[in-house]
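Visitor: Take a look at the structures listed below.
Bear in mind these aren't lab numbers, they're just calculated from the coordinates by the rules spelled out. Just so it is clear, the model here is predicted, and its values are computed rather than measured. Cβ atoms are built from the backbone, for glycine too; each structure is taken alone.
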Structure I
Amino acid sequence: MFFRLLTGAVTLVMCSTTFGQVPLVSPAISYTRDIQPILTEKCVACHACNDAACQLNLGSAEGATRGASKVPVYKGDRTTAVPPTRIFYDANGPTEWRNKGFYSVLDAQGAQAALMARMLELGHSAPLTPNAKLPEEIVLGLNRENSCPAPGEFNAYAQSHPKEGMPLAVTGLTDQQYSTLQGWLAAGAPVDQNAIKPTAGEAAQIAEWEELLNRPGSSQALVARWLYEHLFLAHAYFDNGVPGHYFQWVRSRTPSGQPVDLIATRRPNDDPGTTFYYRLMPVQGVIVHKTHITYPMGERKLERVKQLFYSGNWHASRLPGYGPRGRANPFETFEAIPAVARYQFMLDNAEYFVRTFIRGPVCRGQIATDVIRDNFWAVFQEPARDRYVVDAAYRGEATPLLAMPGQIDDVGSVITLWHNYRDKRNDYEKLRQDAYAKMPPPSWSTLWAGNDNALLTIFRHFDSASVTKGLVGEVPQTLWLFDYPLLERTYYQLAVNFDVFGNVSHQAQTRLYFDLIRNGAEVNFLRLMPADSRAAILGDWYQNSGKLKMWMDYQKIDTDTPTGMKLDPVDPKRDFALKLIERTGTLNARPDPINRCTGAYCSRSNIAQEFQYAEQSLSRLTSRPAAGLVVINQLPEATMLRIEGSDGKREMYSMLRNRAHTNVAFMLGEEYRLQPGLDTLTIYPGVLSSYPNFIFNIPAGEVEAFVQAMEKCQDQAAFDAIVERWGIRRSNPEFWHYFHDIGQYINETDPVEAGVLDMNRYENL
């Protein structure tokens, strides 16, 4: 359901006042009906999740009444962890949030209007010049200094930032919306609650799942803990559920049938401290795309869980604790549960799990994304060919070596801790290398092909990333091969154990270990390549300073053990990728003729002819290095192309800039490792980012002219002309129509995934 609260809105209640006067408010005004839809349309795109300016989250009544804080969530250099401030989780109601340092944006301050009212007035009094590039003094982007003025500091803010009222640097509220909001604020900003409640059908399915996870017995409790730690981020939905109804797993002091009394811990594997029950709780507030990591929990999924975990002949003799050791090594904590069940569950839902640690939900993931390339493919090892799954003796040797850092956040011990865990990991890689050398050579049967989660594509956009099923784009520079130890470690390190509110030590350890995880995925893949080609391929991935990193921190690769793959010795990696596409055609949910055109027709066959012609033209921009397509240097990382047909229909395309690097092995200095002349574009139907950087709206008949202009563009003036003709600037009077139409397109094509997109990264081109 698109914008759950927005679509349920009725006509806004308006008053008959002139612009600039304090309007009268109807006594019938409703926050849920009249106010939240305006906030959803004009404010939530910037004010949601952890990276909302001043932590002001306007996706719900809870967020609006919580207010703002001067404490940033993202501050990588802090020496002390800060208390978590998760909406609906760490406090309840304005009083509790005031005690945590949040100040109201809705309450009038004596004779002074509410802070929100004054911010809106500042924005409404300084409208943008239509379709013009914004003045340079307006600072945008994630590096903006959010001064977060408290109510008593507003006058100084307005004097210093006269053009930076709200909504910031974008076409603002309509006069009607402005009047409604100001009337509501003048009336004291009354808030009514309209919490999501499950239907009878949803409630019945919730009861089944809660019964399963709360069964008595040590084995049952261990499985329940494992499942909870793996599903706590999910926006779960049910068979025949109401569109837009999603649920999340929590731990509660109260059992099923009673209101949830949520236990808020920093991490899902922290000690709950009391008797608790696993419960499913409705997700409240506006659904935003960047935190919307979906997971189906219908009858088939329930039966699959029972089959994997509740039908085998195994038993847990004891329940592990919640201390640092247990958090650091889930392989030890859950060793009683058959490894094949754990791994198969993760494979069944591979897209979900990779999304949890690649895409979100922290909303600003540079701690992870600066260690991965801008695009790569991921495949998975068949459980029957996974040594850790099938060999108990090997599993016993490997498990102690799979512990992960980050549980001890002492700043002074970072280097020592890092060296200890690096050495353990390299000991594991040596053990793995020797063990796999004694196994039959890898072949196509080494790769899991169980469902359409078997092939995934990842795109990185600086500090965010997206995951999609299927093999999208030209053959990438790197491919990852996950086995069970690697997939589980990645999930625990970046999702379960990662604390966005943690200090510099915790975050540095997380980042450094993820570097080892990426290297492990690459090395796993290299084993598929001919032995005599591996060193050269690895050298291409770790150029220049990367060679130093290989010498300092990585285990040497196996360049002797043969592969069972029959690949072209000239370019075995590309040959593997093309054969993978051919062999897995039925699983590859994403055929891609635009970026991988193999004949005369570089377009999809199942669309209208004018869109086929458009795709044919767009294909000329793909897979070309920036050295020969200079306009790439002008483009942001995630641009949306909205192609309008002659009949009013439109198609949506993601145009992604893939930046080339000599290596991605270091925490700092990315700008020194870029290779801008090798950057390329991927253009693909659909929305492959939660954070559009820009929109071009192009009539289908003008796509060829657009492509020609892009091909000829050699300087800023030529690019400015492209933006003037087809670009949707932040100042465009119809900006919000075009911006929200991207979300509407998702709602039409894949409604389960729909949510409000984020515009914090929308550029001033």
Structure II
Amino acid sequence: MVSLYDGGIYLVNGKEIVPEQESAKVEALTGKKADKEAAKKGTIAYSILSAHNTADNMEHLKLRFDSMTSHDITFVGIVQTAKASGMEKFPIPYVLTNCHNTLCAVGGTINEDDHMFGLSAAKKYGGIYVPPHIAVIHQYMREMMAGCGKMILGSDSHSRYGALGTMGFGEGGPELVKQLLGRTYDIPSPEVVLCYVTGNTKRGVGPEDVALAMVAALFKPGTVKNKILEFTGPGLKNLSADYRCNIDTMMTETSCLSSIWETDEITEAYYRNHGRPGDYRKLKARSPAYYDGVIYLDLGRIESMIALPFHPSNAVTIHEFNERAKELLEEVDQEAERLFGKNKLQLSHKIKDGRVIADQGSIAGCAGGLFENLQEAAEILKDATLGKDGFSMTVYPASMPVNLALIRSGAAEKLLSSGAIMKPCICGSCSGYGDIPATHTFSIRHATRNFPNREGSRPDEGQYCAVALMDARSIAATAANQGVITAATDLDYQIPDLKYCFDGTVYKKRVYYGYGKADASVRLVTGPNIVDWPPMDELHDNILMRFSAVIHDPVTTTDELIPSGDTASYRSNPIRLAEYALCRRVPGYAGYCRSIQAVEEERKQGKMPEELVQVMNRFGIDEDMIAGTGYGSCLFANKPGDGSAREQAASCQKVLGGIANLCFEYATKRYRSNCINWGIIPFTLDGREKFDCVQGDYIFIEGIRKALLEGKKCIAARTLGSDGNVRGITLALEGLTETERDILLAGCLINYYRKQKIGEC
């Protein structure tokens, strides 16, 4: 299905792959000797990055984007931060969508207050506002904003538009703030890995099946982590635009930085269908082009897949799952017990008469809610019934144009008549904002993620359920079989005519397009839950920290660092939201941090608690050093930050008095960037050494400010455990730019820009 080649390669004439060590073949094919440095400039990725780079070199990129996008759990904080930093208008098209905070079960006016804030911000600063239920964020960007050779920055990790020739980056809010202030997105030049596609898919195999097979092969070994995936090969001609877009958005789960696809007549037809033929141009690698690795994707070998809880990479074929169901579900139950403690998930009880029974199915979001996915699901369900037992199924079209097309084609009628429920055009079940399953139930979803509790359950309150990812076709096959897990490849059905006619009339009637029309006289509409960021201290000369959480899980997701679902409604209120930090993974984390924060407030007021005095004495912190020593919390995790781009995973730590993170490795670049932008120092440890500290232990770093100013990469620190012994430890602080060091010194991005505004730096 998916095979990997470890090592650099040349792509010659778009079809010949030559390993770097066999570079003599390049000369035989082209008549010229292989020139690695010149060939690196031959990739599609290089051409787009170089066109958007404002730096005088390609080693350290300073990128400016063509447009940006945010949804309603991020745009309030972004606009508030940019406003506090001196923004007067949006310098590039900025799309504010409302597809997340729409069905959160918290009551009150919170969600709609955020939406009205977004509309007023679009009017005041010159933005584009997409009202609730009109479109999922990424579908709108595909339909209306993507363009071949363009770059889009989004405050959502699934900002991927590579299938349409647009390089998308998903980052935390502060990176968007930088663009709004005329600054740049700064990264070292990323490696580029080729995905060479061959063959054709079987009937019943959908894009989610292809994506899950790729995630299973690529995520755990980190093959494409922080790299750009570039798709080409003869198999592309067998994939529709919808199919490509679904695969592409799921590449976020491989931990790649971004993705880009060769464009062709299928891409051209997409833009023509969407009334934007001028946004198409041919993108193809030059010959020869050098890549840092290659992935071979044979579409003909892909089977119907299922990704078991609690990660998209836990994928096996549905046939294998059904054969090994007892063993595999018991493993899930064991993992649930490890994650959640004594309470058990009990998914192994879902096996009845040798068959696995799901309780719920859902097709949603930027991956599942596409026209072709729903059209084919409707064809499978056209003469079926979900039955009268516990199984239920919901469908969330990705946009109103998709919804209209489903109605006009008759697909909506087929879905509804089977017993499926049509929902609004929002992310819904993909992010835990709707269709939260009952306790101990098993949901199958064509969505992007199945992290612990992403579906909205609350283990701390005894609520447990789990999600497996499947393609829309196999979900429909399962629904037609009253919840018995069924591969769509086992069905004999007619694939319908998938011709999609885009009708953007609803956008013309409902979307506010204000780019270039900023009106400074407009007042921002703020409800009672929209709160400014609290004051944040600059980095002290020295730092004394107490471990507020120590997590030894292989990976810690941003969903665990700050949950999605109903908590999202508080994301315009940083103080209230912070109370949910790690609540479903380390209950009591926020309270523990608050107690540390309270001690620091006493210290700043000149009242030194006896406990703190004793700790400082053990570290040898004398009276002359006390004023220059900040006290706060820190977090350790083996590998934190997989998943969402949500900046709140870092900002909540800061609001609670966090100063630093320690880990062996950061799961994603975007989470590490979020930490830096919110003043959380991103230390790493040597993975060969054991980390023995526990919650409540202390760590002291003398001269941290001086070390940052001098650009030191190795930082000496000391820890104090419950045994009273002080031990030395070495921390690494690598890959920081000068600007990033200045942000950490200032305490956060807001402080950094405020200091610049008044001329202090």
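Visitor: Using distance in nm of label points 7 Å out along Cα→Cβ at positions 235 and 307, single out the structure from I, II with the greatest value. Before the final figure, lay out the partial values.
Guide: Working: I: 2.8; II: 1.7.
Sorting by distance in nm of label points 7 Å out along Cα→Cβ at positions 235 and 307 in descending order puts I first.
Visitor: For FRET efficiency 1/(1 + (r/R0)^6) of positions 163 and 627 (r between Cβ atoms, R0 = 35 Å, to 0.05), the calculated result is 0.05, so let me know which of I, II that is. Let's see the in-between values first.
Guide: On the way: I: 0.35; II: 0.05.
Only one of I, II returns 0.05 for FRET efficiency 1/(1 + (r/R0)^6) of positions 163 and 627 (r between Cβ atoms, R0 = 35 Å, to 0.05), namely II.
Visitor: Which one of I, II has distance in nm of label points 7 Å out along Cα→Cβ at positions 75 and 451, as calculated from the coordinates, equal to 2.3?
Guide: Numbers: I: 4.3; II: 2.3.
Comparing all candidates, it corresponds to II.
Visitor: In addition: Using FRET efficiency 1/(1 + (r/R0)^6) of positions 499 and 539 (r between Cβ atoms, R0 = 41 Å, to 0.05) for the comparison, can you identify which of I, II gives the largest number? Provide the component values of the computation, followed by the final result.
Guide: On the way: I: 0.70; II: 0.10.
Across I, II, FRET efficiency 1/(1 + (r/R0)^6) of positions 499 and 539 (r between Cβ atoms, R0 = 41 Å, to 0.05) peaks for I.
Visitor: Suppose you compute mean count of other Cβ atoms within 10 Å over residues 459-466 for every structure in I, II: which one lands on 24.2?
Guide: Numbers: I: 24.2; II: 18.1.
Only one of I, II returns 24.2 for mean count of other Cβ atoms within 10 Å over residues 459-466, namely I.
Visitor: A value of 0.85 was derived for FRET efficiency 1/(1 + (r/R0)^6) of positions 259 and 507 (r between Cβ atoms, R0 = 35 Å, to 0.05); which structure in I, II was it taken from? All intermediate terms of the calculation are to be shown ahead of the outcome.
Guide: Working: I: 0.45; II: 0.85.
Going label by label, the one that fits is II.
Visitor: From which structure (I, II) was FRET efficiency 1/(1 + (r/R0)^6) of positions 443 and 595 (r between Cβ atoms, R0 = 30 Å, to 0.05) calculated, if the value obtained is 0.20? Don't skip to the end; give the middle numbers.
Guide: Values: I: 0.60; II: 0.20.
Computing FRET efficiency 1/(1 + (r/R0)^6) of positions 443 and 595 (r between Cβ atoms, R0 = 30 Å, to 0.05) on every structure in I, II gives 0.20 only for II.
Visitor: Of the structures labelled I, II, one was used to calculate FRET efficiency 1/(1 + (r/R0)^6) of positions 515 and 675 (r between Cβ atoms, R0 = 25 Å, to 0.05), giving 0.20. Name it.
Guide: Details: I: 0.80; II: 0.20.
Checking each candidate, the match is II.
Visitor: Which structure, out of I, II, was FRET efficiency 1/(1 + (r/R0)^6) of positions 523 and 667 (r between Cβ atoms, R0 = 25 Å, to 0.05) calculated from, if the result is 0.80?
Guide: Details: I: 0.80; II: 0.05.
Here the read-out was taken from I.
Visitor: Out of I, II, choose the structure whose coordinates give Rg/Rh (Cα atoms, Kirkwood Rh), for residues 91-210 alone equal to 1.03 when calculated. Walk me through the intermediate numbers first.
Guide: Values: I: 1.11; II: 1.03.
Computed on structure II.
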